[in-house]
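Participant: Structures for review follow.
Just so it is clear, none of the values below were taken in a lab; they were calculated from the coordinates. Just so you know, these numbers come straight off a predicted model, no measurement behind them. Cβ atoms are built from the backbone, for glycine too; each structure is taken alone.
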Structure P
Amino acid sequence: MTDMEAVELIHQRAWVGQKPGLERIRRLLGRLGNPQEKLKFVHIAGSNGKGSTAAMLASVLTAAGLKTGLYTSPHLWRFHERFQVDGVPIPGEELVEIAVQVLAAAEDETEFELMTAIGMVHFLRSKCDIVVLETGLGGRLDSTNIIPPPEAAVITHIGLEHTELLGDTLDKIAAEKAGIIKEGCSVVLYEQGFDLYGLFEEICQFRYSRLALAGSPVVLSSGLEGQTFTYRGSGPYHIALLGEHQISNAAVVLETVKVLRQRGWEISEAALVRGLEEARWPGRLELAWNSPNVILDGGHNPQCMEALARSLRGLYPEKKLLFLTGVLADKDYPAMMGELLPLAKEFFTITPDSPRAMSAQELADYLRGRGGRAAPCGTVREALDQALAAAEPQDVVCVTGSLYMIGEVRHLLRLC
């Protein structure tokens, strides 16, 4: 079996007919010897910023000399990216070995449950000191929540998402995310734009967990070369990641490091500075090309688009941009496109590779109806070619709307 054949077998395990819950993953990991019980974790849930926060924290822990696992989703280009140790994706031959083992033990598990099991086995085989574990959906019933109490439970920015599964209010969604908080663990909370602190404080008191609230960093500089800031009298720190929301995510990382130090983990200030500076998270406000600038951002909901638009205004004041975009029809695309329309010179639309996709023609018609210029394109390659051909050297092309589309553009730009 090749690694791609193994990936295809895993992808065949859809959610159809299955309900969220931990029973299936509990049985599967039990048949595999419960590898999660032999590992240490930082568990991360939230609506936005989970991946960026996880990547920065993993970079810091690796810089501190800890063998660090990183489990994230989705991937940009290769399935292997979901399982990393010290920044290196799982090798193909090891993926095959573990996939064969997991599939032999499997019964009716879903695709994500199989992936979670593969990650646990890989991290144990790699003898990881600690694993940074990102939830897939929600928290309480997410398959990653099978782990023992983590060293820290981290809650990033919370917004309205997957309301049919998680609830139709911020309080309900926050309560689902808070399901990763286990008795006795430490909790780090992103500084929310709304008052959910009381909800988390009550849950932490009930579970005998200590709650730390990330504060607001002081920004010293911000531009295409990255951002420098201080935090609660410490620093300066520099991150290559763009966007003011990434500085807030970095504050969560700093609070998490403080919690880990209190629990006995040795993380020097030099490792913290170096880890933040070396952290990369492709496809999130990524400057991928110059002359013209090409910005890649996997934002796919209104909160992401609002953050993207705010960042673009800061990076390119008074400039109109060319957008390459596609959306799913069941997303709140009016709100998403409403953030981009005031910034747009022209749109190049594509149909995402999904049965839920809005067609490129439908999206272009919608944008024209709201006063925008829009050209529907047949493929991502065609859209990228047209956008680059239309751009002057001083222009900016922004690709957004789907992480998988970002992966294809990075491949076309030979960045993968």
Structure Q
Amino acid sequence: MSLPQPVRGTHDLLPEDFARHVHVVGTARDVAARFGYAEMATPIFEFTEVFARTMGESSDVVSKEMYSFESRSGESMTLRPEYTAGICRAFISNGLQQNVPFKVFAAGPMFRYERPQKGRQRQFHQIDVECIGAQEAKADIEVIAIGASILKTLGVLKDCTLEINTLGDLESRQAYRDALVDYFSDHKASLSKDSLERLDRNPLRILDSKDKGDRELVEKAPLFNDYLNSFSSDFFDEVLDGLSLLGIGYTLNRRLVRGLDYYTHTAFEFVTTALGAQGAVIAGGRYDGLIETLGGKPTPGIGWAGGIERLAMLVENVPATIRPVAIIPVGEAAETVAAKLAYQLRQDGFNIEMAFKGNVGKRMKRANKLNARAAVLIGEDELARNVCTLRDLDQGEQREIELSNISAALGALV
């Protein structure tokens, strides 16, 4: 019988990995809170329609990558492939239209059936920031600033570049769409099968094609910037000026687009080459038509998602966990007192390690392996005098402390 293995595309977050994971999430949560973003969560699965509507029936995620299943009542359900759609659904179904701007942070697992590779799994985790109900460019600036602040606090902003572009308003987008259709229609013979299918339905998605022939055509395709009306151009200038005011550097990427029609104006990604091939660690944009697509009233919004696994790989130094204190009873008579003392010290806020068995030597060896800051030894002689021995494992010094005073002594030491 072969040994059990995790399902392909999933991975175990063992303590060391989980510490990095928690560090990324905790840092993001703290930074988002400073900007006034409260944490929330949505169910891990939704009605399939939530994602099919928002991500597009023809998108790779919907057509190839979603984990969908039929419930016992015959309804189609899908494990969430991203957070934005669920948060927007929650905004509508909970009647939060009067609570705008609705500013939230979220973190959790996502699911997509795709080829597993470094930093990309079938069950992966994301942090997410959404600002719903704000149409001003100031919201775009704030949301991007949160991302930059999180990356800076994690110590990885130096390894990332902010790439940014504008998709304009609906009028500008339609003009650009028409130009793309004209251009790619003249090169149908060179387009891939997938891009031919997208030509009439969603020509902007051709710009994201990974096909070599498509990429050559995309390089010579019209640029969105040439089809912006004055309102869209002014809006983008305000965003760029705001980023410059905050000292957030950026690079214009005129090929950066979002294929779905509800995306407008700002699109951006924080990308890095530190993980090998260039990849995004945070990606987002303005989605002024998304709430309406889900059946809600027209409501603007902007947000981004970041890959926790990728960010964790970029982080060089994870803050050390609180070092434990080892309680070491010497002899059977001390076991009961040591167990009670360990419990009391845990109530006082200390991380206490107490082995279930073993002589003093084995227990000290375990304490050293766990990088314990101190050890409290209790033997029959100490019990008779109502004291214990406190050993500083960093300095190699030890002293006797009354049992009633051990909490205060440890507080001064650790």
Structure R
Amino acid sequence: MKQSGTEYLYQRRAWVLAQTFFIEDNQQQLTLLAHKYDFDMQFFDQMIEFQQAVIVASEEDLLVVDLDCLYSLQTADNNRTLFLRDLFKQLPSHRDYVYLQTEKQSGRFLLQQMLVESNCLAYAEKPIANDKLVDKFFNLFAQARRNMAGKILVVGAPGVIDKEALQERRIQVIEHDELQSLQREVKRIQPDIVVIAEHLYRRTELIVRILKRNLEADPSLEVLLLVDSNDDELSRQAVMEGFDSLLQRRASDILTRQLINRLGKIRLSRDLISRDRATGLLNKIGFQQAASEVIKQAEAQGKQLGLAVIDIDKFKTINDTWGHYFGDIVIKRLSLHLSGYMGPEDLLSRFGGEEFVMLLWDCNMAEMLKRIDRMREEFNALVFEAEPGLDKQFSFSGGAAGYPAFKTENELFLHADAQLYKAKQGGRNRIVG
């Protein structure tokens, strides 16, 4: 393994259990591609070595199993026939795995069924090009950085869902008991889902239209009716009025699981709008929406915030010299580099091109400048193979602003952007606050 001093050179690793010929044919190219995205790949063709690697692997590492390894493991085990379930039993059960599906297996659907039942994080069908496979791994690393955080407002039905189970996934549950202030409460907390009890709907049939016709309403807000009866006429009317779905009142754990699944789909839909497809980070729209909410929380809790705008130095030269494909690698690798410094309450966005914006929670100006300068110095140390035999290192410049000195997301951004301009004018590769 490559080392830099006492620290591992690459931020993450993919541990791969694969058949010998796959390793021999692909290892060098896969490893070089992975390094460009700031992760390393380690290959194993012996189960015992892979098992030991899983034990020491971090939670952010990927564990990859090429199902063709069944044939090499069979040979190594005195020619005893090794079945797929035997393989699964040998994999440590406390982790999830990425499976590379073999074409030699028949019964494709049954195989896929076995995979998803066996600690499957994801699977891919071979053959798959090396660059595409590495890009998919990058997306899994980026996806792991996202969280399920969200808000559910339950109206008129206290205690129907498991708050603790939701809180473990950073999903906040707010209970409300009357209709008069419901619109104001929805505007204040901006929930992802509103669940309304049937008895309240019977009292006010226009309730969902009142929530959704407000021009300021979030168009992605889902309003669900919690029904106690089997009244088809009531259900038909509720759907016509605009409820997104009906939930039958059931055991708490069932309702909780339904809401988790629902929120996951909402998050996925929002990601298509609010996230950058190349890096998995928030895009400009997503950042602005999230930052406004964070600023409200900071005001309520008396916290300081730091906003920074950073920009890769001489990025046009990078593209012009080594091509846009290499420029995309620099952007993706920087996104992973910056993500490693983000806490659970921090925001990180790719605003477009080579520009990134971050909002740091509970962070004063001095702390922010220190943190960003460390990011800058360690990014400077990353080595990029621009072409065979040619290693390059790059830099970025940044500008910073602090809340409450600047009150809104727009004010913070404009000041930090002006400071970024000073950093560029001052010689680049520096942070100005």
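Participant: Using distance in nm of label points 7 Å out along Cα→Cβ at positions 137 and 177, single out the structure from P, Q, R with the greatest value. Display every interim value, and only then the final one.
Facilitator: On the way: P: 1.8; Q: 2.5; R: 5.5.
Largest value of distance in nm of label points 7 Å out along Cα→Cβ at positions 137 and 177: R.
Participant: Using FRET efficiency 1/(1 + (r/R0)^6) of positions 65 and 185 (r between Cβ atoms, R0 = 25 Å, to 0.05) for the comparison, can you identify which of P, Q, R gives the largest number? If you can, show how the numbers build up before the last one.
Facilitator: Working: P: 0.60; Q: 0.30; R: 0.00.
Biggest value here belongs to P.
Participant: Still on this structure, please answer the following. Suppose Rg/Rh (Cα atoms, Kirkwood Rh) works out to 1.12; of P, Q, R, which structure was it derived from?
Facilitator: On the way: P: 0.96; Q: 1.12; R: 1.02.
Only one of P, Q, R returns 1.12 for Rg/Rh (Cα atoms, Kirkwood Rh), namely Q.
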